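Structures for review follow.
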Structure I
Amino acid sequence: MTTKSHDDLIARRRVLGGAATALGALGLSGWAQAQTSATTPLAAPAAKPLPAYAAWKNPSAVVVHSATTIETRRSAFGSSVITPAQQLYIRNNLPAPDAAIVENRDAWTLDVEGVKQPRSLTLAELKTLGLETVATVLQCSGNGRGFFPSKPSGTPWTVGAAGCVLWSGVPVRNVVAALGGLADGAVFITGTGGEKLPEGVDPLSVVVERSVPIKALGDCLLAWEMNGEPLSLAHGGPLRLIVPGYQGVNNIKYIKRLAFGSTESKAKIMAHGYRMTPPGGQSSPDQASVWEMNVKSWINGPLSDGGPVKAGLVQLHGVAFGGTRAIERVEVSTDGGQTWQTARLVGPDLGRFAWRQFSLEVKLAPGSYQVASRAVDSAGQVQPAERVENAHGYNNNSWRDHAISLAVA
């Protein structure tokens with residue numbers, strides 16, 4: 001589906017959606033539903049509609065939690081490496097900007113600071129500075145939050161706030177070189193999103209602005225294309241900062257400012273948000289920030305949601321990734337982790353930032369099985385059995401949490 005067809009479909013559904021869709025686009029669908037539930041009898045929850053800016057997605061492949069949080073169904077990942085845009089998850093910290101920003105993509109501007117020749121560059125100018133394509137896992141840092149027994153606040157993602165996609169754009173290192181190199185004292189890279197901020201509040205309290213260590217500079221990309229198509233509004237178009245191997249919040253959508261400096265951003269989302277806060281504690285800048293992803297895997301199939309799997313030969317399959325490191329191997333257990341077998345890595349190796357599909361052929365008799373996977377990265381880091389408990393449900397890579405129950409008949 002082309003970006004033009006995305007925009008046409010969005011326009012048609014916006015007309016049909018009426019007031020409910022308008023509320024969703026503003027990120028207020030949860031508020032509206034809360035008001036309705038207070039005055040009407042409880043009933044079986046209906047599937048929430050896709051918000052207007054993401055109306056082109058495949059509704060059967062996703063779970064709509066809210067207008068700004070959409071999860072890929074576990075059964076929809078399939079066994080190919082690349083996650084199609086139509087089923088890729090969405091996590092926005094603010095409502096998406098007006099769709100007008102993707103009508104003239106090349107006119108989008110980016111302010112670059114902390115270089116020897118700071119200036120504003122249009123997207124058209126950025127396209128003259130170089131081109132690379134990189135495959136990366138894009139994952140919300142709260143992916144796996146739904147497995148925490150403490151029920152942290154936030155979207156209860158299971159495995160579907162992740163995907164593996166292809167980004168095309170200009171390497172940030174090329175932009176820095178074109179502007180004379182880094183100014184002295186660069187320790188952090190800071191990206192600022194271009195969402196419209198609410199009026200009457202301190203901008204630092206709401207702006208999407210994140211800093212990552214300067215060591216990521218060699219890998220960062222300013223991307224205008226995803227999976228071979230112009231980057232959609234839903235995923236940060238017309239321009240997004242990609243920090244391979246880092247959790248999704250650091251991959252700034254609608255990027256308007258790129259700065260290199262000696263200190264982290266003072267924005268709330270950086271200073272207090274996305275920190276590994278101990279259970280019951282208050283977030284603070286001295287706690288570890290949610291930056292690089294950790295080694296992780298899970299089983300995607302077969303699932304027995306629609307009934308038992310047929311006894312006999314069964315192909316167990318899933319995905320594994322190591323953040324900034326490649327995957328060395330994946331092991332699979334059918335008895336809840338008592339014994340393990342080495343799975344086969346299948347499909348193309350798209351580099352250390354992408355995930356690997358894996359498969360294990362097993363012969364299963366009728367019964368119930370606890371199927372789990374654990375990955376090992378190129379540095380020998382092994383996916384742990386248990387999660388790291390924290391107040392906000394971040395960085396869950398527990399293989400035990402991600403295991404599935406498989407009924408065989």
Structure II
Amino acid sequence: MAIDLQSRLADPLKFAYWVPNVSGGLVISTIEQRTSWDFDYNKKLARIAENSGFEYALTQARYAASYGADKQHEATSFSLALLAATERLKVIAAVHPGMWHPGVLAKYVITADHISNGRAAVNIVSGWLKDEFVNFGLPWLEHDERYVRTEEFIRALRGLWTETDYSQHGKYYDISNFTLNPPPVDVPGRAHPEVFFGGNSTAAQATAGRVADWYFSNGKDLEGFSENIGGVVASAQESGRAPRFGLNGFVIARDTQKEARETLREIVAKAHKPAVEGFRDSVQEAGASTTDNKGMWADSSYEDLVQYNDGFKTELIGTPEQIAERIVEYKKRGVNLILTCYLHFQEEVEQFGREILPIVRELEADLALANGLELRAVEAAPALPVG
């Protein structure tokens with residue numbers, strides 16, 4: 001199965017936001033960030049997001065304090081609570097193989113899927129923070145070996161979700177004739193709960209192509225994104241698969257480009273230097289462990305790392321019109337989903353839906369028409385109370 005990027009121009013882009021279940025916000029800076037890691041704030045934010053046209057939310061997983069934060073809620077339980085508090089939003093929980101058994105996670109996600117009527121998803125994170133594993137007394141695998149385990153983990157999830165008497169005998173997981181009942185919710189067009197996955201290295205890209213439904217990319221410029229997904233596309237086509245692609249971006253929408261750029265400069269100027277440098281040291285150690293030096297953050301500067309998933313690189317910084325135009329340029333390169341983060345989540349998620357998303361849809365319709373296609377309709381839904 002070839003990945004037909006042109007035919008996907010008829011599919012409206014999907015939008016997601018990072019759940020701020022971590023203290024301190026999504027930049028490692030002392031600049032004001034009107035956000036909160038507590039559940040009440042996040043419940044309101046989730047309702048704002050689904051009323052504003054967002055389809056997904058991604059809950060972060062971290063066990064040891066990192067990124068300059070000192071508090072963080074666990075991803076799967078927080079995601080389940082957000083699913084219960086919403087009606088349409090799909091919530092993606094980040095999960096580390098090695099800390100979960102795939103059978104236990106498969107059962108957990110089935111339950112979350114039934115509670116939410118088919119809206120549960122997972123982001124499988126192979127793991128780069130060695131201390132989390134070692135200090136828990138868990139085995140720490142070398143870089144490429146972590147992706148061997150991850151691939152087995154994802155294959156086990158999919159098998160347990162879709163088959164009865166499922167068996168899998170691999171290096172890391174040995175499952176015999178196991179059936180999970182009930183199965184996940186039967187959602188038209190969805191074979192099972194969606195599996196998201198990311199990583200820049202050659203091993204990560206090859207794994208994503210073979211087993212992921214979605215490949216998440218850290219922030220990249222246009223050329224960098226095209227290069228980053230090349231290995232995924234090649235692996236997927238060898239395996240007869242067609243995953244979709246998500247891209248991280250930090251959004252700074254202001255009345256003028258000058259104002260937006262000044263905000264970015266202030267974020268970097270007020271960076272929490274010890275925390276950024278500590279993060280840089282950790283991720284550079286992780287990146288150096290790859291055989292080809294293409295690991296996550298391998299080409300990230302100090303300024304890039306102030307947003308810890310390279311969100312500034314995507315350049316969603318300017319007026320609403322400029323940001324919308326930039327987003328559609330990424331769609332031309334194969335992006336199907338934009339994963340966003342902000343300084344002030346509730347206000348700016350709502351602003352994104354009100355001021356940027358309508359322009360994106362107009363530009364998408366023009367792009368589809370120019371390619372002999374018609375943009376598929378986005379299903380409208382009644383607004384939910386946000387309190």
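Read-outs: derived from the displayed coordinates by stated rules, not from any lab. None of the values given here were measured: they were computed from a predicted structure. Cβ atoms are built from the backbone, for glycine too; each structure is taken alone.
Of structures I, II, which gives -12500 when helix-only ellipticity at 222 nm (-39500 (n - 2.57) for each DSSP H run of 4 or more, over all residues; to 500) is computed from the coordinates? Going label by label, the one that fits is II.
If distance in nm of label points 7 Å out along Cα→Cβ at positions 130 and 170 is computed to be 1.1, which of I, II is the source? Of the options listed, only I reproduces it.
Between structures I, II, the calculation of distance in nm of label points 7 Å out along Cα→Cβ at positions 330 and 362 yields its largest number for II. Given 23 as the derived value for relative contact order in percent (Cα under 8 Å, 6 or more apart), which of the supplied structures I, II does it correspond to? Source structure for this number: II. If you line up I, II by distance in nm of label points 7 Å out along Cα→Cβ at positions 82 and 314, the top spot, with the largest value, goes to I. Matching task: 29, 25, 22 is the computed value of semi-axes √(5λ) of the Cα gyration tensor in Å. Pick the structure from I, II. Clearly, the read-out refers to II. Here log10 I(q)/I(0) by the Debye sum over Cα atoms at q = 0.20, 0.24 Å⁻¹, for residues 306-369 alone has been calculated and equals -0.83, -1.02, so which of I, II was it run on? The correct label is I. When distance in nm of label points 7 Å out along Cα→Cβ at positions 98 and 346 is computed for each of I, II, which one produces 4.8? It must be structure I, since only it matches.
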